1. Of the structures labelled 1, 2, one was used to calculate mean projected area of the Cα convex hull in nm², for residues 63-158 alone, giving 10.6. Name it.
2. So percent of Cα pairs over 31 Å apart, for residues 143-414 alone, computed for just one structure, reads 35; which one of 1, 2 is that?
3. If helix-only ellipticity at 222 nm (-39500 (n - 2.57) for each DSSP H run of 4 or more, over all residues; to 500) is computed to be -14000, which of 1, 2 is the source?
4. Taking 33.9, 150 as the value of Rg and Dmax of the Cα atoms in Å derived from one of the structures shown (1, 2), identify that structure.
Structure 1
Amino acid sequence: MMARPRHLRRGNVALGAALLLVPMAMLAGIGIDFGRAWLAQDRLGQAVDAAALAGARVLGARDAGADARMYFNANFVPGGGFALDSFSASASAGGDTLSVSAAGRIHTSFLQLAGPRWATLPLSASATARRTTIGMELALVLDVTGSMAGTSMTQMRLAAADLVNILYGGQSSLDTLYISVVPYTATVNLGSGRTDWLVGGAATGFAPFRWRGCVEARTGGEDQTETPPAVMPFQPFLYPSTRAQTAANAFGTRTTRGLVGPVFGDADWGTTPAITSNEAPDPDDTDSLDPRDSWTNNNARKGPNVGCGQPVAGLSNDRDQILAIIAALQPTNRGGTMGNVGLQAGWFTLSPRWRGLWGTSPWGTVTPPGLPLDYPGPRDFMTKVIVMMTDGDNNWFDYGRPPAHDYTAYGRLGEGRLGTTNGGTARTRIDDRMLTLCTNIKARGIRIYTITLGTSTSTRSLYQQCATGPGYYFHAPTASDLRSAFREIGTQLGNLRLEQ
C-alpha cells in the first residue's frame, strides 16, 4: 500500500485539533458559568442564614423582617450578573421562629449558546432561626420611688412587660426561666409574713397598725452580702412616731393664719398622747397588707410604714402572674432613693443561700423549694441575671416637717449610721456601698444590666460601673426611651440557633 504524504497527515491532525477546540471551549465556558453560579449560591445561603439569625434576635422587640432584610442587604449585594427576584421573612404564630427565603437568577455567558432556557440559572436559599431563652434566673430590680409617678411609672411598667414577653416568646411558662420582681424605695419590702426573718422573730411597736414587711439595712457590712436571715436577721422598718414630741411642743407652735397649736412632726401617728390643734392632721398610713394597696403616692402620711413600698415577689415561671405584678406597681413617696437596698434584695432572690426561703409571696407567686439554683459553672447552660432600673440619684428625702430628713433603711440622717450626718456625704457613702455590692454580686458570676432614666452624670457613672460591662449599661434620656432599653436587653438574653 502506498503511504500518504506526510504533509497530508499533518493537515488532518491540525483540522482535528481545531474541531476539538470548539467543544473544549464550550466545556470551559460552561464550567465558568456553573462556577459563578456555585459562588453566588454560597453567598446567597450565607446571607439568608445571617438574615434569619439577625431577625430572630429581635423577635418580639421590633420588626424582625426589617432587621432580617437589613442584614441580608449588608451580606449580599447583587452584581456579577445576579438578579434578586424575591425576599421574604415571616415569624411563626408563636413568635419564636423566623423563616427567611430569597430567590434569584444568574445570567450565563456560555450556557445561553445552548438555547434561551439556559440564559439564566435559578438560585434560591432558605433558613429558619429559632429564638429560645437560655436557662436563667432573672431579678427585675425596679425603682418605685415617688419621682417615678406619672409617665415614668407607666413607661417602666410597659418596658418591663416587654422584656418578660420577649423572654417567654409567647409561652405562658418555661421550665428554664424564672423571674423575681423587686420594687425598692429607701427601703425594701420582703413581705409581712416573714417575721421569722426578724430579730426576735416578731415585729413589735406598730400598734394600732401592723408591720407591712419593710426592713432596715443590716449593720457590720451585711448590707453588702447575701447572708441569709437565719445567720443575720433583720430589724423591721419602723418609722418612729413624732407624736410625743409634737404634743410637747418640741417643734414649736403655729400661730399664723388662724392655725393655733403645735407644729406637727413628720410622723405623728398613734393615739396618745393627745394633740390639741385646729390644724387638720395628715391621713393615717393604710393598714392594708394587700400589695396592690400598699403604696402611697402622697407625702402627707404618718404611720409606722411611711416610705415602705410594695413587696418583693420571689422567682416564678408563671408569665401571667409576673406581668400582673408589674402592671400593679405604683410609686411610694417619702424616704428617698437607696438603690443599694433594692440591689441587695435582688441578689437575695438569686442566691442559693436563700434556697427554699421564698415560698409564697404576698402577690401569690410561688418559688419552688429547689430555687434559687447553685451559681453556674463555666459550662452550665444557665445564668443568673439582674436588671436594675432607676430614675434618680441615691438620696435622703426631707419631707420638710421636723425632725430633719425622713426615716430610711439607715434610720434618720441625724443618727449617723453611715458615719456622717451630712446629706451629701451620706449619698456618697451609699454610692460607695452600692459599688462594693455590685462587685460582690458580679464575683458570683451574676450578670448585671443597669438602666438610668434621665439621671445626673454621677449616677450614670455609678450605674455604668455597676454593670457587668459597657454593653450591659443603658441610658434612657426620657421615659419613652425606656422600652428600647428593656427590649435590647431582652434580645441580648435570647439564645439563637439555625434549624435549617
Structure 2
Amino acid sequence: MLINRLPERAVGRYGLAALIGAAGVLCFAPFGLFWLAPVIWGGLFALLLRAETPRQGLLTGFTFGLGFFLCGVSWVYVSLSVFGGMPWWLAGPAAFLFCAVMALFPMAAGWIFKHRQPLHFWQQAILFASLLALGDWIRSWLFTGFPWLALGYAQAPPSPLAGFAPLLGVFGLSWLVALSGALLLRWRSGLPVIALLIASGWALGQVAWTTPTGEPLRVALVQGNIPQEMKFRPEAFFRTLELYRELIEAHPAQLTLLPETAFPVFLDQLPAPYVEALKTLARRQHGDIIFGTLTGDGNAYYNSAVSLGSSPLQTYSKSHLVPYGEFIPPGFAWFMAYANIPASSFSRGPEKQAPLAVAGQQVAANICYEDVFGNEIIRALPQAGILANLSNTAWFGRSLAQPQHLQIAQMRALETGRPMLRATNTGMTAIVGADGVIQASLPPFTTGVLTGEIRAHGGLTPYGRWGDWPAVGLILVLLVFGLRRRS
C-alpha cells in the first residue's frame, strides 16, 4: 500500500492533520466550541509551517480537510443509503468521494502556501488566512456551491466575533478565525491583535444596523415529524393532512409556517374542501398560512412555498436546487438509477422573486439549504422584513445536519438584520432574532408547534447592501500581499 511507502514521520504528520481536522467539527453546532476554532486552524498552520515541500503542504491540507468533512458531513451517507435507497457499497464510496472533493480546497490552500511561503511571519499568517477564506468562498459557488461548514459559521452567536457578520459576512469571519489561529503561534505579538478583534467584534455587536417596524406578529411554526419513509406513501397522505390541520387549529396565529413539501403532492391535487378549511383557519386570525408543496404543469414542476388565507394566493418556487436530490446533473442518470429519491427532477424557480405579502408583512421565503447562500438571501432586501425557511432534513436522520443548519440560519439573520423563522419536518424548528440569537426552538424529532412573537425589521446592514463582495475584495488584496516574496 502507498501509506506503507511513506516515512513513519510523514504518516504521523498526516494522521495528526486528519485528527485535528476531525476535531474541527467540535467548533460548530451542536457542540458550539467556537473558541476552539482558532486553536484547530492554528494547528493546521503549524503543520504547514513544518512541511518541507509543496507536496507535503498539499497532503497536509488534504488529510486535514478529509478528516474535517468526513466527520462534519457524514450525514451525506445517511441521505444516500438509509433514505435514498442506495446500496451501501455505492453510498459509502459516493459519500467518501464527496468529502474528498471538499478536501481539495484546503489541499489547494496547503500547496499554494508552501509553494509561495513568505519569509516573514505576518505575511505567512495573512496568506494562510486568505487562502482558507478564499477556498470557503469558492466552495460556495463552484459546481452550484456547497459552503456548508465554512469556517465563519463557527462564530455565530454567542461568539464575540459574530459582530463582524453584518459587515463582512461569513467568509470575512472565516478570514478572521484563520488569522487568529495563525497568530496564536506568536502569542506575544499575536494575542494583543486577537484581543483587539474580540473587543471590536463585541462593540460591533452592540450596533443596531436595522430597526423593528410595525406591530408584533404572532407566529406558529409547525413541526409535523413525519417519518421520511412514510412521507411519500399514499396510505399516509390523509393522516398527514389531518395532523397538520389539527396542529394549525390548536395553535392559531397571524402567520403559520409548515415545512418543505409538507403536502408532497401538486397544489391542485389537494382536496378542495381541505384547502378551504386551511383558508378559514387563517382568516380567523386575519392572517395567512405558508406551506411547502409541489407546483407546476406537465412540462415543469417546482419545489414551492404557497400561501393561503387573508391575502391572495402567492407562490415562491425554489431557485437553488440540490444536485442529485432535486436535479440530475448531466451524465449522472446511471448513478440516480441506484437511488430511490422521489421528485428528483425539479425545475428551477426564477432567481429574483418578490417576497410573499402575508399577514401584513413582506416575508422572504427560502426552501431547504437555500439559506446557505447569503448572497442569494439578500436579493429580497430591503423589501422583506422577515426571513422564513421551510426545510425537511428528515433525509439526514439523527445527525449533525439539523443543528448545523440552524447555525447557518443564525448567520443569515445576523448578516441581514432580519428575524429568521424555521419550520422543519423533524428539526430544528426555531425562531431566530435579527441579532442571530435563537429565541426559541422545538426539540428535534418531536411533533409540535412553536409559537411566539416577532417584529419585522427595516433598513440594511452593510452585508445586506453589498453581499460578499467587500469581504472577497479585501481577501483578494490581502492574498496578493501574502503572495509577495520579500527578502
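Values quoted throughout were computed directly from the atomic coordinates according to the rules given, and no laboratory measurement underlies them. Being a predicted model, the structure only gives us computed values, none of them experimental.
1. Working: 1: 10.6; 2: 7.9.
Clearly, the read-out refers to 1.
2. Clearly, the read-out refers to 2.
3. The read-out comes from structure 2.
4. Values: 1: 33.9, 150; 2: 23.2, 79.
For Rg and Dmax of the Cα atoms in Å, the value 33.9, 150 is produced by structure 1.
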